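In what follows, structures are represented as structure tokens.
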Structure I
Amino acid sequence: MSERTLPRQASTYTELAATVRASGLMRRRYGYYWSRIGAAVLAFGAIVAAVVVVGDSWWQLALAALLGLVITQFGFLGHDAAHRQIFASAAWNDWTARLLSGVFAGLSYGWWRGKHNRHHAAPNQEGLDPDIAPGALAFTRDIAATRSTGFPGWFQRRQGWLFFPLLALEGLNLHAAGVRHLLGREPVRHRLTELALVLSRLGLYVAGLLLVLPPGKAAAFFFLQMAVFGGCLGASFAPNHKGMPIVPPASRLDFLDRQVLTSRNVRGGPVVDALMGGLNYQIEHHLFPSMPRPNLRLAQPLVRAHCARLGVPYAEVGLWRSYAIVVDYLNHVGLRARGPFDCPLAADLRA
């Protein structure tokens with residue numbers, strides 16, 4: 001039995017996890033997160049104050065764009081708390097995510113966490129990953145096959161080029177999906193608290209804009225802020241899995257294979273790290289979801305070396321190359337998402 005086959009039958013992940021834990025990279029980074037949260041809150045307050053001071057002026061659009069960027073950072077911080085990256089206490093993480101998401105971003109933590117956990121459990125697997133489920137875009141060959149004629153077919157063949165413009169609507173979609181979930185019948189912990197936070201945040205936001213600005217400028221501010229927020233979040237999530245292998249519904253994969261083969265990292269340094277909220281280290285994040293964000297970069301050499309030793313492909317490209325892959329994949333999804341999925345575990349057992 002080969003050195004590579006034995007770890008796969010047991011778990012290719014166990015040895016890597018032990019190495020990472022021994023390196024101390026799973027320890028909390030309280031200073032990092034408290035400074036990030038404090039800076040985001042101060043920036044949010046400063047922009048709100050500036051909106052009041054500037055008053056009836058088209059310069060408000062610059063503040064709208066800045067507010068979109070700041071709210072995106074709250075989205076990233078809420079994501080980190082939801083993954084237990086910030087505090088050792090589960091309750092502290094939950095309430096931090098709930099407050100950051102609801103009060104500052106106007107998003108439902110309960111809705112997002114359930115959806116995102118399903119994604120992490122089965123990334124890019126048909127029927128299990130909600131991020132590739134049928135929607136406005138076709139992410140898999142089977143979905144594309146139902147949209148080959150008429151306007152759906154025309155749209156599908158161009159959906160890659162339309163993808164990034166459509167991200168301008170993603171902010172509105174996230175708000176609407178969260179409110180629908182909170183008003184629905186699915187169980188949600190602290191439903192009334194979340195509903196009060198989200199509706200109060202959105203209602204006060206709209207009312208505040210109408211108090212300070214005439215309706216036309218208020219609408220322009222609102223939609224520009226939503227477009228920047230949705231565009232930044234979508235541009236951070238899009239390169240991570242789109243264009244990577246689609247896993248058929250019945251496939252069973254080793255944990256490391258499942259997470260690494262369906263994920264893509266994005267190079268770029270500190271600027272890309274900040275703009276993407278650390279999600280450019282997607283492989284490390286999927287292998288160690290509770291690892292604090294600043295430690296993902298430090299874990300990358302360990303993960304890359306482990307994958308190289310096992311012969312597991314480790315995908316990493318530059319930012320613009322990642323976007324080009326997404327556009328190309330979506331425009332040709334019927335051809336790119338073809339099977340069968342080549343499972344490395346099955347190949348080892350056949351050998």
Structure II
Amino acid sequence: MTRPSLLAVAYLDPAQLERLETAWRSRVLGEVRYGRRRRLLGTGPWPRAWIKATRLGGGPNGTEDLSEVWLASDPVADATAQAIAYRCTDDLLFGVVSEEEWASAPDSVAPLHQAAERGYRRIFGLMDALGYSHLARAWNYFADINREDQGLERYRRFNAGRQDAFLAAGRSLIAGVPAACALGVGGQPLTIAFLAARPSVVSIENPRQVSAYRYPPEYGPRSPTFARATLARVGGQPILFVSGTASIVGHETRHPGDPAAQTRETLANIQAVLDAANRVVEGPAFTLNQTCLKVYLRHPAHLDPVRDVLARVVGEPLSAVFLQAEICRADLLVEIETTAGLSIIGP
């Protein structure tokens with residue numbers, strides 16, 4: 001393995017992670033492990049989020065498990081505080097939060113709302129205690145994202161709880177909000193992996209879309225609190241975190257029922273975000289074919305048509321991983337996220 005830039009991401013199967021050299025283990029900030037079973041292969045002292053999302057198409061060794069491993073160029077410090085396991089460098093903090101949905105009285109705030117608020121309050125408490133002022137990226141996973149819960153879709157319940165935590169921490173709901181995604185995965189508590197930064201970050205929006213935090217009330221009583229992307233500088237290195245992106249123009253879903261057309265629209269949205277970031281970044285431009293795409297599919301049967309579109313639009317060799325998950329709107333079939341400006345190892 002070659003030396004990464006100041007921040008790198010590696011996509012490894014469990015056996016590859018198990019063989020990771022000791023020198024590299026000391027540089028792991030954290031891991032997001034995707035797979036149906038909790039396996040002990042590749043255990044380490046770093047924070048790990050376990051996500052029950054199956055890898056589609058398999059890896060080079062036929063495994064359905066995948067580890068997304070975030071690496072720093074220098075050794076990192078690790079600790080636990082606010083009941084959060086974390087690792088950090090001078091510039092970056094990676095942590096994982098897991099919150100159960102405790103049953104509540106029928107007329108009280110929904111359990112997912114409470115779990116989201118608790119989780120983000122803990123994240124902000126840790127950031128404040130350690131001096132990392134800016135939440136750059138968050139990955140949110142919880143069960144049954146599209147199911148109705150006490151008369152409201154669970155994704156909308158999550159948005160309300162997340163927003164309450166932002167308000168309680170005195171944080172803006174518009175300026176400096178993180179890049180994020182929210183996916184539905186089966187049978188697990190709310191799990192949040194996050195990257196916080198000490199240097200300031202810049203929110204990037206998509207001119208083809210209404211900003212998520214300005215969605216009209218038809219999408220729920222509280223708007224989602226995230227930016228289309230965030231631009232961070234880590235040791236002077238510009239890194240662009242692109243949120244989970246889907247086939248939405250303005251604020252409306254496009255191409256319902258057509259996974260190929262939704263993929264093309266999604267890629268057009270990601271390209272628009274890259275173009276917007278390139279207007280403010282200094283140095284080499286961000287390009288789509290120099291990123292690794294993480295693709296969430298609602299239905300595994302759509303893997304081939306989606307992969308075909310990606311190969312035609314992005315080009316070969318295609319650097320992408322495919323996972324099965326529920327998307328935040330019931331009529332969305334595909335969601336894609338990526339990070340640009342950093343070293344990518346695998347898949």
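Please treat every number below as a calculation from the coordinates, not as lab data. Computed from a prediction, not measured in an experiment: that's the story for all the values here. Cβ atoms are built from the backbone, for glycine too; each structure is taken alone.
Comparing distance in nm of label points 7 Å out along Cα→Cβ at positions 220 and 252 across structures I, II, which is largest?
Max of distance in nm of label points 7 Å out along Cα→Cβ at positions 220 and 252: I.
One of I, II was used to compute helix-only ellipticity at 222 nm (-39500 (n - 2.57) for each DSSP H run of 4 or more, over all residues; to 500), and the answer was -20500. Which one was it?
The value was obtained from structure I.
Comparing relative contact order in percent (Cα under 8 Å, 6 or more apart) across structures I, II, which is largest?
If we compare relative contact order in percent (Cα under 8 Å, 6 or more apart) over I, II, the biggest value is for I.
Using the calculated result 36, 25, 18 for semi-axes √(5λ) of the Cα gyration tensor in Å, pick out the matching structure from I, II.
Structure of origin is I.
Quick check: 23.8 is what I get for mean count of other Cβ atoms within 10 Å over residues 76-83, calculated from one of I, II. Which structure matches?
Considering all the candidates, the number was obtained from I.
Consider the structures I, II: one of them gives 0.55 for FRET efficiency 1/(1 + (r/R0)^6) of positions 36 and 204 (r between Cβ atoms, R0 = 35 Å, to 0.05) as calculated from the coordinates. Say which.
II
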